[in-house]
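No lab work stands behind these numbers, since they all come straight from the coordinates. This is a predicted model, so every value here is computed, not measured. Cβ atoms are built from the backbone, for glycine too; each structure is taken alone.
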Structure I
Amino acid sequence: MAREKLTIIPPGKPLTGRAMPPGSKSITNRALLLSGLAKGTSRLTGALKSDDTRYMADALRAMGVAIDEPDDTTFVVTSSGELRAPKEPLFLGNAGTATRFLTAAVASVKGTVVVDGDQHMRKRPIGPLVSALKSLGIDAEAPTGCPPVTVRGNGYFSSGRVEIDAGLSSQYVSALLMAAPLAAPGANRPSTVALTGPEIGARGYVDLTLDAMRAFGAKVEQIDSATWRVEPSGYTATDFVIEPDASAATYLWAAEVLTGGKIDLGTPAEKFSQPDARAYDVISQFPHLPAVIDGSQMQDAIPTLAVLAAFNETPVRFVGIANLRVKECDRVRALSSGLSRIVPDLGTEEGDDLIVASDPSLVGKHLEASIDTFADHRIAMSFALAGLMIDGITILDPDCVAKTFPNYWDVLASLGVTYK
């Protein structure tokens, strides 16, 4: 039974021990899709098993891909190399990666596919990706500019040049790149994916996409900072190792510096390839965080850094975070309102910037605050950090962490955190 709330009891001591983050959500969903598009059997190890990856796996199963799960961190994926039209709409909850990636990939299906999600996903924009698909001659529509998306495919992805506005999300670029090798056999011409402007949300995630594509045999070349060329090569099954999730690691890095503890994650920060790992260098500066933090290239780490900033010696302004307004919830608003539930005006908004007033004297105080997570896993996990230092912090809908880190509360408990 889902819990309505969870109140954190400050440990009053440094958190020490070993705590393994789950596998990377970003890499797991890329590897699942690419293995589903590859002919043969692929073994994905170190994978994340969570709501988001489950939605992706179930969608692939609905399109004829066989996926076995021999243990808690492994997927064995067997595919013919072609996706079949599902009997029903693909329901993807609030999984943004799965929704964006599959919207492009299902253009290679012969038949009609509806990509849909829950009430939150139906508010998340997908219009730029649909417009890009239509520019290739693909029959796709999303009347509201958000899911549901209907795609009527003819059995292969259309090759050619496609331009995409990636200002809202790098996932649009990744979706087109991963679909591009699925062009018709004998197309004999590469596809070109090009940005319509210099802005791109979290460019490092495109690098993750390129690395995964190459691991599955794709031939893709970056021409310049805004253009990629992809050959119609298809994909080849392979065994693929998934690294731990850097976004999940940020909570543990922050818990370590907040409490003066020592938490062994099993992987050094410099070994992570994901963009959010750059948050480690910022977290390491606590309690002297920079006065201005640009979150444009480490977006999912911003909730962690914002709550950490509440205990910093000096105020912090977060910039480059407009995209956070179209995540699982409006994270700028969720952070400002949650911080201000703890202390009025602890978090405020100026345009799309977030300003955290910072007050080190909050440590050890009793302040009753119920944090509305807006069903957003990152809001729940980041505000748990406040509960390590302030008595009275209650997280509403704590089980929403199942989206990416199902055993988050157990991991904190293993380090000595208790709840009521």
Structure II
Amino acid sequence: MPNALPPAYTIVPPNRPLNGRVSPPGSKSITNRALLLAALARGTSRLTGALKSKDTTLMAAALRQMGVSVDEPDATSFVVTSSGRLSAPDNALFLGNAGTATRFLTAAVATIEGTVIVDGDEDMRLRPIRPLVEALKSLGIAADCPTGCPPVTVHGTGRFGQGRVEIDASLSSQYVSALLMAAPFGDGPIEIALTGKDIGARGYVDLTLAAMRAFGATVEARDDGSWLVQPTGYAATDFHIEPDASAATYLWGMEALTGGSIDMGVAADAFTQPDAAAQAVLAQFPDMPAIIDGSQMQDAVPTIAVVAAFNNNPVRFVGIANLRVKETDRIRAVANELNRLRPGLAVEEGDDLVVHADPHLAASLAGRNSRIKIETYHDHRIAMSFALAGLLVPNVVILDPSCTGKTWPEYWSMLEGLGVDLIPDR
């Protein structure tokens, strides 16, 4: 992890294309899935290419609390040794604002014989989890969340039930992934079915299924809205984690805005994560589509929206209602901060975000001497996305840059490595 960062960075526009080689960090989504599955597998699993960040550190710490050995032999590896079962921790599991860890563990701890409290920070305590808790109850698992958000108390009996469970996944696909990963500990086959066809970022369920199968699970997609999981448990395995596609979106954004070329060592079509679809959209800059459906690449929307501010034509983002229940309300946050660049640059229309693009935006702000302070809302994606605006607009100040430690601790040193000057506030 890097040294403590200053309270703010002012970005100096490089006035040239950004070229170079950058290795994006490992996928947060896949790392946290692999950590949990390795913890549920009997034996020793070696995870390579992994992300070491705040979110994955919190997941690893929680697994250690439950009796799992998690070693870190180098900067991109975990070695996980487990009996194949989690044990009741002595204290509540604290997971900060890590959505994947919180949702996944809420289901996984139901396999424990004992009471477990899954909790997070003040932001996590505003993020809904009731649909997952209700699904657990339907399997006969005693669980409650009085506010509809963490903390969640799970009274496990060591059994995960069997039969059919229905889940409303319109707010988050992580609810489905959580149930899927715990289901191999059922007393019999478990069918997980959506109550409707709406699901946030379905591609992340595909990531879950691929990881489960790698650890020996037998799971079958029965149709577009249901999956059948056999009670196989998991087997330890060695597992390689691909680079993070959400992180790659910032690099694709840098290429688009500066006309540069950044070699990531991996082609866009080699990613299995849904956010990789952003590359095809960003490659169309400065003529990105007038309507962009962000439903299946939700974490990429802030990146594309900041780039869209400099597009030739306005852009409307649709299918993004779920962004309101991320680390912050990202629709509102992106609109607010784009309007700090210039009032009226963005507007919320229901759950759509409209960016009133201006290809002359950078030129119109070139003579502005006052600093444009970007509030980041403790949200790593707001910080990293709005850093892209600072590549073209002078005096853009990113507040709380350390929040990028959630998924990319080296983000700012990466920018400096590409030749971007950052002026720290002290």
Can you spot which of I, II the value 4.4 was calculated from, given it is distance in nm of label points 7 Å out along Cα→Cβ at positions 216 and 328? II
Can you spot which of I, II the value 6.5 was calculated from, given it is distance in nm of label points 7 Å out along Cα→Cβ at positions 80 and 360? I
